[in-house]
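Take a look at these structures.
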Structure I
Amino acid sequence: MTLIKSISGIRGTIGGFAKENLTPQDMVECAAAFGYWTLERTNNPKIVIGRDARISGELMSNIVVSTLRFLGITVIDLGLSTTPTVEIAVPEEKAGAGIILTASHNPKNWNALKFLNEKGEFISAQDGAEVLQIIEDGTIEYVEVNKLGGYEYKDNYIQKHIQKILALPLVDADAVRAKQYKIVVDAINSTGAISVPPLLMELGCEVVLLNGTPNGDFAHNPEPLPEHLTGLVQAVLKHKADMGIAVDPDVDRLALVCENGEPFGEEYTLVAVADYVLQHTPGNTVSNLSSTRALRDVTEKRGQRYEAAAVGEVNVVEKMKELHAPIGGEGNGGIIYPELHYGRDALVGIALFLSHLAHYGKSVSSLRAQYPNYHMSKNKVQLTPELNLDNIFTRLKEKYKNEQLNTIDGLKIELQEGWIHLRASNTEPIVRIYTEGKSEVIAESFANKIKSDMIEIMRDYQEE
């Protein structure tokens with residue numbers, strides 16, 4: 001059982017003891033601290049809240065809503081919603097902040113509170129540190145009974161979100177409608193079931209819906225990776241569909257399946273969408289350090305500049321603003337399109353991808369074949385007291401000093417045939433080891449080599 005407090009919010013497993021897991025006490029403590037911080041910072045007593053379909057979501061929402069109202073905050077409750085929908089609703093409602101109740105791709109026994117600022121964007125590291133300090137101090141003043149906050153329930157924001165997407169200049173709804181695509185959607189029994197099909201139907205698509213009951217009882221591992229999407233692949237082939245779409249429980253990550261049953265590759269969702277956007281809106285692109293090199297290749301082919309940001313949506317957004325990038329995101333299928341809002345959004349990703357596909361005029365597999373082919377290997381090592389990352393990184397930097405190194409987030413080693421990225425996870429007690437190469441063999445060899453280097457370094461330190 002786990003409880004993780006970080007600058008972006010609080011995440012943990014439901015049940016067990018307070019301070020060790022995500023319990024009602026921890027929910028109250030965290031919601032109160034964020035609400036109090038919002039009032040101190042903005043003097044705006046309004047917060048938007050929304051949740052995915054997790055089993056614990058409704059109970060958790062009741063606790064968070066009540067806590068905020070005891071602070072004198074009026075809550076705009078979107079109910080079952082998506083992360084990008086809540087992000088859009090915050091500025092629309094002129095709220096001081098937003099809270100999303102979702103543990104993203106984590107299993108159903110997890111949940112989390114994720115915090116947004118008044119722009120509907122994830123709070124900064126400094127802001128998060130201030131909220132954590134309030135939790136630590138525990139000095140929160142609640143209002144008297146005559147000043148309790150109000151409550152409004154608004155369940156129309158997903159439709160508002162869809163209409164905003166359809167109004168985007170680069171979303172060519174007429175071109176998509178003319179194609180009459182048949183699309184299989186795996187909604188993982190969460191809020192993708194109430195957001196993806198309505199968007200597709202607005203675009204004239206025939207929808208075959210899998211796992212479409214938003215009850216939070218995830219039909220399989222909710223992270224939209226190829227190994228978890230065998231049911232989607234089978235359904236695409238069975239229904240002779242033009243493609244398959246998978247989203248995670250809060251609908252900010254997008255994975256695609258080609259008409260032949262082959263995964264498009266979650267890393268390539270952003271690559272394809274960026275290629276389409278850059279054709280019409282020249283500019284720089286941004287992804288995080290653990291994303292595929294293919295985005296850099298596509299960007300430079302269009303005569304533009306690519307830059308990498310530290311892992312984490314807030315870091316990518318900050319770099320995108322700095323470079324005025326018209327498109328960016330994360331290689332986990334997270335599309336960030338500033339023309340709509342600064343947040344990962346599977347729905348806008350779907351609309352832009354289908355517009356790209358309609359203009360391209362051929363199959364999804366044919367479109368995928370247009371892009372550079374890289375292979376990624378994702379590994380992890382459990383953090384232990386004897387695993388001193390600072391020491392390991394120092395020795396690795398010396399060992400690979402003749403290669404291009406990036407240290408803004410862990411250590412990334414750029415090699416001729418690919419790269420290696422090591423970093424401590426923000427959400428789990430592990431070291432992530434991501435490698436990419438021009439073949440699976442190369443990517444795996446990079447991973448095995450760096451793990452061997454780490455073992456050798458640890459052995460040296462133990463002998464010293």
Structure II
Amino acid sequence: MTLIKSISGIRGTIGGSQGNNLTPIDAVKYAAAYGSWIKKQRNKENYKVIVGRDARISGEMMQQLVMNTLVGMGITVIDLNLSTTPTVEMAVAMEHADGGIILTASHNPKQWNALKLLNNKGEFLNAEAGQQILDIAENGTIEFAEVDNLGEIHKNDAYIDLHIDEILNLPLVKADAIKDANFKVVVDAVNSTGGIAVPMLLEALGVQPIKLHCTPNGEFPHNPEPLKEHLGDLMKSVVENNADFGIVVDPDVDRLAFVDEKGEMFGEEYTLVAVADYVLQNTPGNTVSNMSSSRALRDVTEKHGAIYTASAVGEVNVVEIMKETNAVIGGEGNGGIIYPELHYGRDSLVGIALFLTFLAEEKIAVSELRKKYTAYFMSKKKIELTPQLDVDAILKAMEAKYGSEEINTIDGVKIDFAENWVHLRKSNTEPIIRIYTEAKSQEEADSLADKIILEIKAVAGQ
């Protein structure tokens with residue numbers, strides 16, 4: 001059982017003992033710290049926070065705890081109930097709220113939940129703000145409201161519709177072209193809130209959705225991370241239904257992957273690549289992705305005469321560099337699309353709409369679109385952390401070992417070789433070291449990862 005307190009939010013497993021897991025007491029503690037931080041940002045009479053959740057089983061309990069904690073601090077809560085992470089982000093901006101909380105553990109299994117925290121722009125908190133909230137939770141004095149000054153809860157179930165309306169109004173989303181293409185698409189929403197939002201979006205675009213695992217009950221039918229090994233049902237369903245392609249999203253709908261018409265993975269890393277290709281064809285500008293993302297985005301960006309920049313891992317880091325470089329599209333190679341014309345947050349819904357428009361205009365099958373891009377293959381492995389492992393020392397040793405190569409240490413250690421790369425970093429959300437590699441073949445990528453893992457174990461004396 002686990003509780004991970006980081007600048008990116010509070011994540012843990014449900015049940016167990018306080019302080020070691022995400023218990024009701026921990027949920028109240030960190031919600032109160034966040035509420036206190038909100039009040040420190042601006043001195044005013046009325047405060048407003050948006051709260052929404054994915055469909056995991058513990059979500060309703062967690063949401064009630066969080067909302068009523070904020071009410072106890074005199075903060076008004078706009079309750080979106082079942083929603084998506086990007087929808088909550090947009091609602092913060094549209095409501096001119098002071099912040100937002102999403103109850104979701106993203107791709108983690110059903111026993112996990114988390115508080116994802118947003119600022120008044122509907123964006124994830126930076127490191128400084130995140131640390132301030134952790135400090136308040138551990139050492140601060142939190143003031144609650146007197147009885148005549150308690151906050152209120154106002155329900156609003158319109159924001160998924162409003163989110164979709166904003167997408168339909170984007171100049172690069174061509175609803176008529178999509179409708180004319182007469183697409184039929186299978187949707188795997190892992191029985192979470194994508195089962196509400198994605199079919200609604202598709203129907204608004206004139207696409208026929210075939211629903212697979214779209215009942216938002218939190219009973220995940222497979223591991224919710226949208227990777228090939230978890231998507232056998234979707235791959236089979238696309239072929240059986242003679243669909244144009246398949247869509248899979250994670251439980252909070254900020255990661256997006258596709259399956260082509262043959263039932264083969266389009267490649268999670270290539271979601272951003274394809275959408276960026278379409279955006280760059282129509283909007284001159286730069287791109288950003290994190291250091292663990294495919295080189296294919298750099299290739300596409302340079303093809304369009306623009307500049308690609310790599311950021312540290314984490315949505316807030318990608319957004320920061322996107323703003324600095326005036327990027328027109330960016331995101332993360334795990335299927336996260338950030339399109340600033342809509343908002344600065346990973347958003348599967350806008351990714352779907354842009355991808356559909358690209359397909360409709362190109363008039364080609366998904367498998368043919370995939371062939372347009374350089375074939376890179378990625379290996380994503382991990383080493384479980386134990387108390388005796390000194391991660392910083394291990395990373396320093398690996399940096400020294402490969403000192404003659406191109407090294408980037410803004411987030412762990414990335415080693416760029418001529419034909420491939422490896423990125424080593426400690427996860428912000430799980431007690432592991434992540435080992436990402438990329439090469440021109442899967443065998444080469446896996447071999448490089450295995451080689452690096454053996455070297456890490458040797459350094460660690462294992």
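Values in this text are rule-based calculations from the coordinates and carry no lab data. What you see is a predicted model; the values in this text were computed from it and never measured. Cβ atoms are built from the backbone, for glycine too; each structure is taken alone.
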FRET efficiency 1/(1 + (r/R0)^6) of positions 140 and 412 (r between Cβ atoms, R0 = 30 Å, to 0.05) derived as 0.45 - corresponding label from I, II: II
If distance in nm of label points 7 Å out along Cα→Cβ at positions 212 and 436 is calculated for I, II, the one returning 3.5 is structure I
For mean count of other Cβ atoms within 10 Å over residues 76-83 computed as 24.4, the structure of I, II it came from: I
Matching 27.9 (mean count of other Cβ atoms within 10 Å over residues 244-251, computed) against labels I, II points to structure II
